[in-house]
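Derivation of every value follows stated rules applied to the coordinates shown; laboratory data play no part. Since the model is a prediction, treat every value here as computed from it, not as a measurement. Cβ atoms are built from the backbone, for glycine too; each structure is taken alone.
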Structure 1
Amino acid sequence: MADQVFLIDDHPVSRRGQKAVLNSEMNLEVCGEAGGAAEALDKIPEADPDLALVDLSLGTGSGLELIKDLQNRHPELLLLVVSMHDEALYALRCIRGGARGYVMKRRASETLVDAARQVLDGRIYLSEEMKERFVQTLNGHAEASVDAPLQSLSDRELEVFEQLGQGLAPPEIADQLHLSPKTVYTYQSRIKEKLGIESTPKLRQRAVIWVECCSPETTAAPS
């Protein structure tokens, strides 16, 4: 019997590409899909997949929080992240949250099937670069990078920081992440403190620069 795979991505084109690739493989079959966190939580119990592919950028809700939620609700469900976001900043966060692997979308056409099979076989899938970084982190020898200061941010703080860089105001971020505006303002204050930034305008400027210079461009899913 084919292993059943559920797709979670807010871009229909990405889901179509992933579905075409996976359904063309022996012993892999897409059993369902969702465009957001709430839809995924609603559909997954009936679909009963072996593996879920999760994007971090969802139209509503947070991919990181969805990973944690799915891990709590369905501990037997294997999770593989497929995202445009830089693996150097997000991969280990996702693994800590319960995912079993991380694939960059720009490499998905080459690595998606292998990653899915490795995770289904009970292994962790990371790129060779991330495996090396993981070993360095365990040994206390991780090299500093342009993203190093952001490593001190919590998962939620990082999401808020990124959305500030995308030009969203706290009330808009609150709506996107299903939080209260007061909570978002609290996260904003914590981010300023952790990054040593005195004012909100300077924080927004820093966030915009990071999004434009360090966050990868959206790339197409495999076709």
Structure 2
Amino acid sequence: HIVAAASSTSKDAMPRVAALLDVGQLSEIIAVESADTFKRPIYAGNAIATVQSQDAVKVITVRTSAFDKAAAEGGSASVEAVGTACDAGTSSFVSEELVKSDRPDLAAAGIVISGGRGMGNGENFALLEKVADKLGAAIGASRAAVDAGFVSNDLQVGQTGKIVAPELYIAVGISGAIQHLAGMKESKVIVAINKDEEAPIFQVADYGLVGDLFEILPELEAKL
């Protein structure tokens, strides 16, 4: 079987592998029920489908945030070096640009603080950065904030961004659209800060604070 994390790279490569093998792909599984049965989210995470594959070779991508970290030792699988495959000439690697940051990686961070459209503009994300520095947190953003040009899309959390499940997720100025909730609702503790007490984000939050984020964030930073 061929298994990969559900990263942007594997989402590009694995469907091609499945097509070449003439098998169906099992995407972003969150649980293994048996040797041929798996669970995966559908409808932006609002439902969980149980799927079964009869293919002899299974091509699977895994939502890594849904599984506990594996032990560093143990297991019987062998590691083998594989030579470079032949070039079919249909695509080529051009370049790779990696964003360097002193902050924890968004997808693996234990604490994430994200901003939404309520931040107003990109400059105001400096308020989040000050709190993140105190907490040792990664910074994320909603799709609305990314689409508005506040921050780059590598910070986007949601169905079409990164799927995160940190110990603590702080949503600031984020209304809580389904697309965003699909990317963070598995977080262990969710804190929401929003001036709209009817915002959907409060329905999934463990702790909610209704108020002006431009007053709350400086107070939070001062107390940390």
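Of structures 1, 2, which gives 1, 6, 12, 16, 17, 13, 12, 10, 6, 4, 2, 1 when P(r) over Cα pairs in 5 Å bins from 0, in percent is computed from the coordinates? Walk me through the intermediate numbers first.
Working: 1: 1, 7, 15, 19, 19, 16, 12, 8, 3, 1, 0, 0; 2: 1, 6, 12, 16, 17, 13, 12, 10, 6, 4, 2, 1.
This value belongs to structure 2.
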Practice task
Output the label of whichever structure in 1, 2 has the greatest value of relative contact order in percent (Cα under 8 Å, 6 or more apart).
Solution key: 1
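Assign the value -16000, calculated as helix-only ellipticity at 222 nm (-39500 (n - 2.57) for each DSSP H run of 4 or more, over all residues; to 500), to the correct structure from 1, 2.
Values: 1: -16000; 2: -6000.
It must be structure 1, since only it matches.
Who wins on distance in nm of label points 7 Å out along Cα→Cβ at positions 54 and 102 among 1, 2, i.e. which is largest?
On the way: 1: 1.3; 2: 5.8.
Structure 2 gives the largest value of distance in nm of label points 7 Å out along Cα→Cβ at positions 54 and 102 among 1, 2.
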